[in-house]
Structure P
Amino acid sequence: MAEQPRETDDRVEDDYALDKSIVEKVLDAVEASDAGRLEDLLDPLHAADIADLLEQVSGTQRRELLSLWHAEIDGEVLSELHEGLRAEVISELPAKVLAEAIRDLESDDVVDLVEDLDHADQQTVLNALGASDRVAVEQALAYPEFSAGRLMQSELVKAPEHWTVGETIDHLRSEEDLPEQFYHVILTDPRMHPVGYVTLGRLLGSPRATRLSAITEDTFRTIPATQDEEDVAYAFNQYHLISAPVVDENDRLVGVITIDDAMGVLDEEHDEDIKRLAGVGDESLSDSALAIVFRRFPWLAVNLVTAILASVVIAQFEAVIAQIVALAVLMPIVASMGGNAGTQTLTVAVRAIATRDLTGSNAARVLRREILASLVSGLVFAAIIGVVGVLWFGDMRLGYVIAAAMVINLAVAGFAGLLIPLALDKLGIDPALASGAFVTTVTDVVGFFAFLGLAAVVLL
């Protein structure tokens with residue numbers, strides 16, 4: 001039988017993932033300077049997968065790939081890139097290629113593309129736009145960072161509130177510059193104030209003579225252009241919005257936010273919270289080692305200070321430890337259990353604050369629940385570690401001491417894990433960023449002090 005062509009070996013085997021073999025084949029094509037082969041490999045991939053590929057390879061490999069393939073790059077690829085890498089990729093692209101790449105992007109994607117660039121790179125992108133598109137992007141950039149005005153797109157579909165379904169459909173059919181995707185027709189009064197919207201489903205399913213005002217959606221709400229994007233994302237999630245019109249200070253329609261952008265904000269917030277809980281900041285796999293050091297150093301320094309504080313507490317009981325060596329063996333258990341319990345409560349609290357499930361109105365009830373849960377856990381593990389202490393060192397009193405210290409520290413862990421993020425949030429400090437160091441300090445200090453203090457009283 002004749003050998004089958006190798007062509008099928010090079011296609012993407014999984015439409016939903018960028019597998020390792022594709023990356024290897026792309027790098028082989030780059031190394032061989034085979035532009036045709038590279039284009040054949042990248043052409044079937046989604047823009048997000050190409051962005052992932054650019055983030056996975058080294059800086060040298062990325063520059064070689066772009067020099068070989070840059071004429072084919074799409075604006076969607078640029079918008080999918082991590083913001084730290086985006087500026088580097090844009091700097092590698094000729095102005096003509098960049099202009100072609102971003103020509104078909106919606107205004108909100110262009111804003112997202114340029115807002116984190118330095119002034120020179122911003123001007124490069126803006127100069128590549130047409131006059132009307134540039135005005136729309138510059139107007140969006142005039143709004144505060146992380147506001148609805150930065151998140152919205154200027155491309156939208158609107159109609160006077162007195163129009164009928166037939167008039168609206170005829171208008172849409174004759175319009176040559178509709179947004180690539182839209183979900184509602186926004187109704188406006190003569191002063192350009194949005195007064196309602198109609199879904200495409202109801203528009204297409206209603207008789208032509210039906211007035212738009214008769215088939216508007218109950219979910220309609222407007223979003224001020226200066227509103228924080230976190231509040232926008234919360235509104236979309238809370239009220240199940242698909243899109244929402246954005247208004248200026250005079251309540252005039254200036255843009256629209258769609259669900260994909262709102263959910264993008266939620267994803268970014270989730271990612272940010274997870275990273276901040278670990279004290280790593282906003283970093284990606286494409287960052288250099290030096291950049292990672294600078295981002296991680298501050299919180300490692302804070303951790304060093306808190307570790308020294310815990311060591312100072314231990315030093316106060318140096319004589320006790322010297323007489324009873326078993327204390328040195330057992331005391332890390334108390335601190336470790338307290339730290340883990342505190343982190344569990346802290347994680348739940350930070351997430352609940354972010355989703356606005358934890359507020360001042362229910363904080364007391366949640367605090368009682370967490371302390372009760374911590375006490376029950378403390379009693380269970382106290383019994384276990386108490387027995388271990390007795391069997392290990394043959395001293396009943398030592399079992400009592402470590403059991404009591406365990407109960408105290410787990411109760412304090414539940415208290416601190418909830419109260420510290422709440423207090424930081426009230427002070428306007430991101431609880432995801434700063435809570436971990438404080439909770440760990442509290443559980444270490446209390447754990448060591450309770451265990452060694454009780455030992456000093458009971459065992460000596």
Structure Q
Amino acid sequence: MKHHFLNIICLFITLFLCQCNGQQTIVPTDNSIEIFTQKEIRIAIENSSSSYFIYRGAPMGYHYELLHRFAQKHGLTPRFITCKTPQEAFDMLQNGNCDMIAMHLSITGERVKKVRFTTPLREVHQVLVQRKPDNWRTTTAEEIEKNLIRQPLQLAGKAIVIPKNCNFTSRLENIMQEIGDIVFICEVEQISEELFDAVAKGLIDYTICDDHDATLNGRYYSNIDSKTPIGFKQNAAWAVGINAAALCDSLNLFLDDFLNSSEATALYNKYYRHPVACRMMRATQHSQGEGCITPWDETLKQACQKYGFDWFLVASLMYQESKFDVEARGTKGAFGLMQMIPETMEQYGVDSLSFPEEHIVAGVRYLSFLDKMFAESIPDSSERMKFVVAAYNSGPGHILDAQRLAKRAAGNPAKWDEVAPKLLEKNDPAIYRTDEDIKHGYCKCAITINYVNEIFERYEHYNTIFRQ
């Protein structure tokens with residue numbers, strides 16, 4: 001709230017001084033207002049084990065969850081764009097290719113000249129990541145300490161590998177000035193998390209990362225020490241464009257409220273301190289682990305290739321149906337990974353005793369049947385998949401009804417955005433009981449529309465993370 005008032009006060013002071021000096025008032029254009037009118041925000045974010053990732057088919061992450069809450073509050077659709085380094089994100093912001101950066105960015109004097117920072121999310125400080133001696137399990141704590149760097153002077157002559165174009169470089173340059181000796185700085189394309197892994201495996205000797213990342217990764221690598229501070233504490237925040245005052249004010253109001261809640265502590269601990277976070281980040285179905293979406297990726301890929309579908313989209317549908325639970329049960333006897341009802345299962349030769357792989361193939365075959373049904377009326381394959389997904393949920397008859405209603409109202413029956421509102425009319429008894437174009441009666445169509453939206457939103461996350 002205080003940032004909002006300060007911006008207003010500064011604006012009034014500027015107007016007053018300009019009028020007193022007889023000058024024409026020039027107010028910088030706030031290019032972030034259109035975000036709230038267009039209802040979409042583009043977010044540069046790091047694809048890492050804490051910020052933004054896929055786990056067991058669902059998008060997760062500390063910054064992801066925070067931004068998801070903010071977007072919901074303002075009715076915005078978040079579009080996430082993954083970046084390897086903060087510098088890449090800053091370049092995107094400067095070039096207008098994103099609206100904000102959602103990372104723990106250290107607030108520095110050089111950066112405040114180029115971007116506008118939000119309320120700080122937390123304090124961070126840089127730490128040295130180093131490997132304990134090979135015999136650390138069988139030796140004393142005193143002996144271990146003798147082999148570790150604890151003072152800046154001990155960095156002389158050492159090679160430290162850090163992410164390219166990060167703020168760690170300036171800190172190491174300052175250390176060289178302070179100790180009067182050389183520290184070899186090796187900048188590479190990898191992110192801090194990857195370099196942490198490289199130190200643990202003995203591929204490099206030293207790197208630097210922020211303390212919160214060290215806390216998370218240190219739970220997994222018991223042979224790593226990250227207790228040596230390299231820099232002083234700094235505030236870490238998100239960043240928006242220098243002229244994006246409206247967006248910054250909205251983010252600040254959200255953060256000032258949320259960060260003072262117990263929910264904020266719970267969210268931070270979930271991703272950085274809880275032991276489950278460590279186990280989760282190395283799981284098979286973690287995008288930063290082995291990178292699988294489902295335990296049946298190969299079966300899904302083969303079936304989708306055979307019938308001409310993007311397996312990421314079908315994986316998103318399968319998550320929506322069952323969350324990858326082979327024993328999932330739904331309404332009307334729906335069962336298994338693809339939640340097909342008994343009549344449909346029988347048609348495709350599967351039942352509750354069939355293997356999960358057989359259910360997947362049967363589900364993809366049914367999607368192919370629906371795809372062929374709509375192929376003539378909807379030639380655009382990308383657009384047609386929205387109708388296919390909707391029909392998988394509600395049955396094709398209800399979708400055909402909505403297409404007829406859209407055509408009668410001079411809408412385009414081949415555009416989902418024009419057909420979906422007509423689907424909602426099948427909720428109204430005055431319409432579905434009397435309208436001759438409605439052949440299949442009542443439909444819980446709001447559920448179907450949400451179903452389509454959620455599947456395609458998750459599909460976008462899969463594309464963003466796995467196809468980067």
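Taking relative contact order in percent (Cα under 8 Å, 6 or more apart) from the coordinates of each of P, Q, which one would give 16? Checking each candidate, the match is Q.
Match the computed value -14500 of helix-only ellipticity at 222 nm (-39500 (n - 2.57) for each DSSP H run of 4 or more, over all residues; to 500) to one of the structures P, Q, and report its label. Of the structures listed, the value fits Q. When Rg/Rh (Cα atoms, Kirkwood Rh), for residues 104-271 alone is worked out for each of P, Q, structure Q gives the greatest result.
As an exercise: Rg and Dmax of the Cα atoms in Å, calculated from one structure in P, Q, equals 29.6, 94. Which structure is it? Structure P accounts for this read-out. Comparing mean count of other Cβ atoms within 10 Å over residues 384-391 across structures P, Q, the highest figure is found for Q.
Here FRET efficiency 1/(1 + (r/R0)^6) of positions 120 and 136 (r between Cβ atoms, R0 = 30 Å, to 0.05) was derived from just one of the structures P, Q, and that gives 0.90; the source is P. Work out the source of 0.35 here, i.e. which of P, Q gives that when FRET efficiency 1/(1 + (r/R0)^6) of positions 192 and 312 (r between Cβ atoms, R0 = 25 Å, to 0.05) is computed. Source structure: Q.
Read-outs: derived from the displayed coordinates by stated rules, not from any lab. Please read all numbers here as calculations on a predicted model, not as lab measurements. Cβ atoms are built from the backbone, for glycine too; each structure is taken alone.
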